[in-house]
Structure 1
Amino acid sequence: MPFLTACGATPVVILDGQPAVKAGGDTFLVSLAETPKEQQQGLMYREEMPQNEGMLFLFEREIPHNFWMKNTLIPLDIVWLDGEKRVIEVMTMQPCKVENCPSDGPKAASLYVLEVNAGAFHGRVGEVVEFINIPQAELQN
């Protein structure tokens, strides 16, 4: 059964089984990047993304994970989360328009990374986010 949640001023309907992340008073419907191929592709080549959507990267190991913006066409807030789903770093990153794009990320280990439109993430470092409809088998180290 679907339920309604608020995402800023825009209500978000989460359908049965739809993965979502609640953080900073907002709810984001997310695509899951679980495999190395999906993680490498990320949000590359997307020309736009609805304000209440994003991508959640589920890594196998809690280690430092750097990200780059090569072939990414929209600016993003990138949110690194530890194994307890606690925000450890938030960076706003701009599209890279050169061949050799730099990567960036915290030195601290993360297990999950959330990508949403730049300016859409209103959470803060230290906050614990909530995962909705993310299968538990995918959340183990």
Structure 2
Amino acid sequence: MSDTFRFETDVDGQTVFRVDCPSRPILDQIADKWSMMVIAVLERPTRFNEIKRRLDGVTQRVLTQSLRRLERNGMIVRRVLPTSPVGVEYSLTPLGESLREPFMHLYSWTVQHSGQIQRSQQAFDDRSRKAAGDGITP
């Protein structure tokens, strides 16, 4: 498989996201909120429990799944430490490091626009409730 990918377009020049597009499963595996947050907190080699402490609300099961997906996709490496009891630390690979900058831009965008998005959500919910009360399907 080639490391380059070109967007496919239809006859009108519109981008088409084909079901067999190689980006789909990769995006599904690395672009979920916990995986992106793991990449953000791995500024240096970090142990599992420290990662968990920095990701308020993540369960051990979900964090383990996210770490395994990231490791499988070459974003992080897992290193067993020769300690008693055995410890494990995670660190970004060069590929994972290359994802930090675009993620931080996305994160900054979400912080900058969160108020506007929340107002839009509230307005939509208010319209939906009103439409439901009027017997209209939103």
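Since every read-out is calculated from the coordinates, none of them should be taken as a lab result. Here the structure is a predicted model, which is why all the values come from computation and not from measurement. Cβ atoms are built from the backbone, for glycine too; each structure is taken alone.
If relative contact order in percent (Cα under 8 Å, 6 or more apart) computes to 18, which of 1, 2 did it come from? The structure behind it is 2. When distance in nm of label points 7 Å out along Cα→Cβ at positions 40 and 128 is computed across structures 1, 2, the figure 3.6 traces back to 1. When helix-only ellipticity at 222 nm (-39500 (n - 2.57) for each DSSP H run of 4 or more, over all residues; to 500) is computed across structures 1, 2, the figure -18500 traces back to 2.
For which of the structures 1, 2 does the calculation of mean count of other Cβ atoms within 10 Å over residues 48-55 return 18.1? For mean count of other Cβ atoms within 10 Å over residues 48-55, the value 18.1 is produced by structure 1. Looking across 1, 2, the calculation of distance in nm of label points 7 Å out along Cα→Cβ at positions 88 and 112 that yields 1.4 traces back to 1. For structures 1, 2, which has the highest computed value of distance in nm of label points 7 Å out along Cα→Cβ at positions 56 and 80? If we compare distance in nm of label points 7 Å out along Cα→Cβ at positions 56 and 80 over 1, 2, the biggest value is for 2. Taking Rg/Rh (Cα atoms, Kirkwood Rh) as the criterion, the largest value within structures 1, 2 is that of 2.
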